[in-house]
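S.K.: Structures given as structure tokens follow.
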Structure P
Amino acid sequence: MATRALILIALLSTTTTFSQEGAQSSWLTLTDAQKMDVETHATGYKEFMRVAKTELDFVREAVRLARAAGFRELTDDADIKPGDRFYDVNRDRAMTVIVIGSEDLREGFRVVGAHIDSPRIELKARPIYEKEGYALLQTNYHGGIKTYQWTNIPLALMGRVDLKNGSTVWISIGNDPDEPTFMIPDLSPHVDADLRGRTSREVIQHEELDPVVGHIPKDADGGLKQSVADYLRSTYEIEIDDLVSAELALVPAMPPRDVGFDRGLMAIYGQDDRLSGYAALKAAIDTETPAKTAIAYLVDNEEVGNVNNTGADSTYLVDLMGRLVYAQMRDDYREHWLRRALRATKVISSDVNPGIHPTWPSAWEEGNAPRLGFGVNFKMYGRGFTANSEYTAWVRKTLDDAGVPWQIATYKVGRAGGGTIGGALADDNMEVIDFGVPLLSIHTPYSMSSKVDVYNLYRAMHAFYVSQ
């Protein structure tokens with residue numbers, strides 16, 4: 001009896017306490033045909049993410065996909081009618097994809113917003129220097145990172161250099177297996193005694209995130225900085241001073257990979273939040289003629305506070321919606337009609353968030369914790385940041401009617417947080433709800449998502465676009 005009791009206690013101690021009502025893994029509900037759809041969607045997503053490692057490359061690849069699907073660039077003189085498909089690019093770093101609906105635009109839009117920037121390392125304006133026989137780059141950072149995670153991994157250099165003559169030079173080096181990569185070296189455990197007293201967040205200081213980019217000296221005096229300058233001049237026809245007007249990022253060079261024997265998970269750089277961005281893009285592309293005009297709003301700079309004229313705090317989206325209402329009304333247009341449209345607009349602000357962790361589940365209050373594979377999660381922040389209850393009920397019905405599984409995400413009180421672009425859109429009197437899907441290792445160079453969640457987020461957005 002004592003032995004049986006000990007066995008029972010052991011079993012209870014290892015049983016999960018996850019208790020969201022009716023929750024089960026979405027994998028258990030799939031037919032064989034649906035499993036094939038999940039895998040097909042994951043294949044397209046991985047291929048997109050292999051290329052789109054910065055917001056600049058996201059926009060370029062998204063435009064390519066939109067054009068292939070019959071979308072055309074929105075112009076000021078465009079006549080719009082139901083079923084028309086447009087895209088509009090904001091300064092190469094943000095964009096919208098638009099499907100004109102059958103209803104009058106004054107009756108509101110359906111907007112899915114997501115940010116397409118991710119945590120990364122950037123170059124300073126005068127980055128090149130040499131030290132101890134190496135050429136290195138001075139760097140800064142974009143978004144919240146744990147600095148030690150960026151050492152000892154292959155990095156690619158991607159971005160653009162804008163020249164005084166008005167031309168742009170695009171740079172991408174390190175992603176192809178035949179190209180060199182760059183690396184931030186950590187200190188060996190043999191000689192790191194002086195660093196052992198640092199906390200985890202300080203093991204590598206931000207000013208120590210300097211990658212090695214050269215090693216062969218030009219002459220007896222070194223000349224490594226000049227060697228890098230010579231390479232840039234011969235390969236890209238740019239000078240060191242041109243880096244002042246450049247946007248260059250160091251991003252993980254690893255390609256997307258499946259994870260686990262069953263291949264149910266994906267490890268990919270930049271899933272925060274290009275995962276949501278891709279889902280919104282794909283859902284818009286697959287929408288025919290909805291009732292309400294559908295917009296995928298793909299925006300920059302969320303990781304640093306929605307700033308600048310390509311971030312969500314800019315007037316770009318409202319300006320675009322005004323352009324569309326004007327294109328429909330022409331001489332009858334008045335500001336009042338735009339404000340009426342904004343008041344009637346429903347928005348999904350989609351962003352990923354941490355999922356419950358197998359090693360550290362106590363980071364969550366498990367009854368309100370999101371789990372990978374269990375569906376789209378509503379972000380119930382509380383304290384005035386949650387969508388109003390009537391809109392939450394409307395979105396619940398939309399997902400339930402479409403058969404899209406969902407769950408809840410609420411952080412422990414006072415222990416965690418994370419905003420997205422929803423607040424900026426709510427400021428314009430639109431109805432906004434935040435939801436997304438959970439990841440493991442969010443904000444790291446290589447986070448994990450569940451294929452079925454990525455597919456269900458796309459399904460949720462498509463259902464939202466076509467909803468009445």
Structure Q
Amino acid sequence: MSVNEQMVQDIVQEVVAKMQIAADVSGDKGVFSDMNEAIEAAKKSQKIVARMSLDHREKVISNIRKKIMENAEILARMGVQETGMGNVGHKILKHQLVAEKTPGTEDITTTAWSGDRGLTLIEMGPFGVIGAITPCTNPSETVLCNTIGMFAAGNTVVFNPHPAAIKTSIYAINLLNEASVEAGGPDNIACTVEHPTLETSNIMMKHKAIQLIAATGGPGVVTAVLSSGRRGIGAGAGNPPALVDETADLRKAAEDIVNGCTFDNNLPCIAEKEIVAVDSVVDELMNYMITEQGCYLASKEEQDALTAVVLKDGKLNRKCVGRDAKTLLGMIGVTVPDNIRCITFEGPKEHPLIATELMMPILGVVRVKDFDDAVEQAVWLEHGNRHSAHIHSKNVDNITKYAKAIDTAILVKNGPSYAALGFGGEGFCTFTIASRTGEGLTSASTFTKRRRCVMTDSLCIR
């Protein structure tokens with residue numbers, strides 16, 4: 001085929017794609033009253049996406065990035081207003097990060113071997129229609145980030161968002177489909193239902209058109225996905241400890257840990273949830289946290305009161321998740337100035353505000369006798385989630401020992417937790433970190449099947 005013929009074919013495909021706008025969608029793009037209808041619409045669109053060139057997919061993704069940047073503040077404010085969780089300024093930054101650092105088609109690569117017996121290629125192909133379950137903690141960020149990667153790989157996606165963030169999720173899905181149509185792609189590259197429920201989630205997980213399910217949420221959601229009989233990518237819970245040894249730059253460690261812990265009011269699953277520090281540095285570290293980083297030192301009585309409120313009847317109080325420190329303290333009758341952004345105290349690892357993943361800016365400190373004790377305590381606190389952990393140390397041997405013992409998908413050394421997502425650190429962005437199923441930080445290549453193509457005794461030129 002000549003270059004001109006290829007160009008004509010690409011133009012024809014773009015024109016056909018522009019005509020594939022589902023007529024049965026009323027109002028919002030990609031939003032249906034019935035989960036089966038949503039899946040069928042995504043299935044129809046996926047046939048178009050699979051035929052699109054990588055260049056055409058990248059054109060759509062570029063328009064998605066543009067729209068995310070334009071709508072970052074709207075999405076941030078919607079998320080905070082609808083869920084009551086998080087911080088608008090930080091959510092704006094998270095959306096900008098999704099737009100700038102989520103991998104696109106560049107993540108879809110081919111591996112080749114050539115030798116005396118010919119040529120073998122390993123290529124990445126799409127699954128088809130992916131089912132995705134998303135949380136209320138990072139609703140639009142997860143929808144947008146997932147769709148960029150899934151679409152880049154040639155898939156479409158059907159979401160069952162958390163009901164507490166459905167308006168924000170639908171806005172993001174509208175944005176995705178508008179961006180696709182504007183760039184000559186099909187509508188319904190991302191679909192959902194008007195009223196997501198446990199029933200719609202079950203329909204999605206059992207539908208024969210869904211071959212891969214990506215779940216971002218708590219342990220119950222991930223367990224359900226792994227029991228569905230489908231291939232599952234599970235991004236579950238974490239309780240990331242920040243270990244500080246005697247070699248750390250304590251002033252910087254205090255700043256980094258508190259910055260990471262308070263980012264979006266501790267909603268990111270990778271955020272520092274507790275500190276484990278060797279005895280010789282605890283007092284100095286906490287002094288920097290309190291005098292320089294806006295931490296409030298809670299008394300024993302205040303700790304007990306906080307425990308009663310945020311772990312009401314022994315269960316996590318959803319009304320406290322993602323709230324700022326001043327609001328949390330106000331719930332127990334403590335008034336503090338606006339510069340207070342974190343609550344801290346010293347306690348044993350078994351303290352309920354330390355051992356439990358709270359997703360709020362409460363940062364307990366566990367004092368340990370030495371580094372080996374610190375590693376043991378941190379591993380216990382991580383609870384085997386294998387999700388995220390952090391360390392502040394200038395001792396390479398200590399860092400290595402901790403990394404092997406904690407065995408997490410993410411380990412941040414000498415920086416705030418959000419550096420792991422490319423914010424102030426190297427690497428790409430993701431909001432689905434599949435620690436339980438082993439994929440780690442997901443990207444476009446995660447949502448592909450590997451296919452081997454073998455040509456024997458030919459196409460090897462030496």
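A short reminder: the numbers here are calculations on the coordinates, not readings from a lab. Given the structure is predicted, the values throughout are model-derived calculations rather than measurements.
S.K.: Work out the source of 13.3 here, i.e. which of P, Q gives that when mean projected area of the Cα convex hull in nm², for residues 203-442 alone is computed.
M.R.: Attributed to the structure labelled Q.
S.K.: Consider the structures P, Q: one of them gives -9000 for helix-only ellipticity at 222 nm (-39500 (n - 2.57) for each DSSP H run of 4 or more, over all residues; to 500) as calculated from the coordinates. Say which.
M.R.: Computing helix-only ellipticity at 222 nm (-39500 (n - 2.57) for each DSSP H run of 4 or more, over all residues; to 500) on every structure in P, Q gives -9000 only for P.
S.K.: Moving on to the next point. Could you tell me which structure in P, Q was used to calculate Rg and Dmax of the Cα atoms in Å as 24.2, 86?
M.R.: P
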